[in-house]
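Each reported figure results from applying straightforward, stated rules to the coordinates on display, with no laboratory input. Remember, predicted model here, so these are calculated numbers, not experimental data. Cβ atoms are built from the backbone, for glycine too; each structure is taken alone.
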Structure 1
Amino acid sequence: MYNGGKIITGLIIFVLLISAPFLLNVGQANELPEISLDTPAINQLSEKQCVESVEFMRSQHPQLLNDWRDQVVREGESIYVSSSGERYEMSLDNNCLQCHSNQSQFCDACHTYTSVELYCWDCHGGGIAK
């Protein structure tokens, strides 16, 4: 019963340690990265259209790339038919990276911001020129 001071001190220290990350970041701006679509291949396009809509690609590109990988490697399929009916080769190297050739400005900007580690380059030759 005489340990009340120690218990309260311990609880205060515990609460401070748990809340420290939140308290240290109060008032700091969390700015979204600027994505650069300024590549020679994209600039040459008359209509700047990816395999799917911008909204779809922002939210679903990891799943799309995983599906492509599985279909190409496990099922031997190589053609993707988009929601608009267009046909594309399911290839990171021969499709995506033709337009999105600036890895540091395009891939790394968002993936660093969201703390997502890319493992694409484990199979695709170590990445693209930065």
Structure 2
Amino acid sequence: MTDLTLNCRRLFLRNHTVDVRIGAHDFEKLGPQRIIFNVELFVPYSASTPTQDDLAEVVDYDFIREVIARRVAQGHIVLQETLCDDLMRALIAHPQVQAVRLSSCKPDVYPDCEAVGVEIFQTKSPT
């Protein structure tokens, strides 16, 4: 086991479905596509244990949703890789977040598979 799994709280957003203007192919540029996001934030246990049972003491799940919504609102994205990299930069920048696992997938592109997608994992660089 790594220090992240031993000493961190893992917050997650599962199967968050958003209509996104994304794609490199002409047919993908005709309108938004469903994208399913899965996000895990690793926050040090010592920095994420509330003492007052107060939302201000933890990383709010709304933070994840807002990061996704802000990026999607910026307009058409050609590649899922670009989308995930942009989201990763915003998520890992949170002062309490030490690592992020993020995936996006397009469930409607090919009829012969469940989805196509990208997953990335990044830890915060020591300062």
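Quick look at the numbers
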{"quantity": "Origin of the derived value 24, 11, 6 (semi-axes √(5λ) of the Cα gyration tensor in Å, for residues 54-93 alone; candidates 1, 2)", "calculated": "2"}
{"quantity": "Origin of the derived value 2.9 (distance in nm of label points 7 Å out along Cα→Cβ at positions 62 and 78; candidates 1, 2)", "calculated": "1"}
{"quantity": "Cα extents along the principal axes in Å derived as 51, 29, 27 - corresponding label from 1, 2", "calculated": "2"}
{"quantity": "Parent structure of the calculated result -7000, given that helix-only ellipticity at 222 nm (-39500 (n - 2.57) for each DSSP H run of 4 or more, over all residues; to 500) is the read-out and 1, 2 the choices", "calculated": "2"}
{"quantity": "With distance in nm of label points 7 Å out along Cα→Cβ at positions 14 and 110 derived as 4.1, matching label from 1, 2", "calculated": "1"}
